[in-house]
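In what follows, structures are represented as structure tokens.
Rule-based calculations on the coordinates, nothing more; no lab input. Predicted model only: the values in this text are computed from it and were never measured. Cβ atoms are built from the backbone, for glycine too; each structure is taken alone.
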Structure 1
């Protein structure tokens, strides 16, 4: 798996509000912990709720700032979010662990 290409495709699906394409990047049993919203989202149903609420709902666009590939199955990304939320623009991070070429675990937060 080429993590750089994966992340580019992940962000492109997000920015296109492509729910199906976005969910295809996540393992069916994925867990996303986002302290900035105070919730943990589990499986595709939870991830869909997260995506529809915080990305589609706020018209969020994501720009990659930095990608740090830690290992064959771990990456840390820093991003900049813009959208219809009070700040208008804010930094964020995702710490990702991959399994079977999909995101298995993610910790997301705002900077």
Structure 2
């Protein structure tokens, strides 16, 4: 599995993260959903890799993912940024997984504005 971050997504991610610590985790959030098949992916900043995590290669370094969530995704993924909608997008050549890919802390705080 591989994730390619577009230049615009890399710039947006860098602006949002600023000096926030943590490793990127492509996290499948099922909070508030009734089953594992009705979740949504987010980018989460985590302190460390756990025994449940695998690493996905990307053009910005390794990204973590829970092993059991890999089955929902294709082998080649793209994270892009839509400047008009001001949202990051998780997609592949065949489909969109999330058109509003949020960056969140490990305490579920959404980082929606660049930190100055």
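Work out which structure the value -7000 belongs to, where helix-only ellipticity at 222 nm (-39500 (n - 2.57) for each DSSP H run of 4 or more, over all residues; to 500) was derived from one of 1, 2.
It traces back to 1.
Could you figure out which one of 1, 2 the value 1.9 for distance in nm of label points 7 Å out along Cα→Cβ at positions 6 and 46 was computed from?
Working: 1: 1.9; 2: 2.7.
Comparing all candidates, it corresponds to 1.
Figure out for me which of the structures 1, 2 the number 25 belongs to, where relative contact order in percent (Cα under 8 Å, 6 or more apart) was derived from the coordinates. Don't skip to the answer; put the middle values down first.
Details: 1: 25; 2: 31.
Going through each structure in turn, the value belongs to 1.
Thinking of 1, 2, which structure, once distance in nm of label points 7 Å out along Cα→Cβ at positions 54 and 70 is computed, gives back 1.8? Display every interim value, and only then the final one.
Values: 1: 1.8; 2: 0.1.
Derived from the structure labelled 1.
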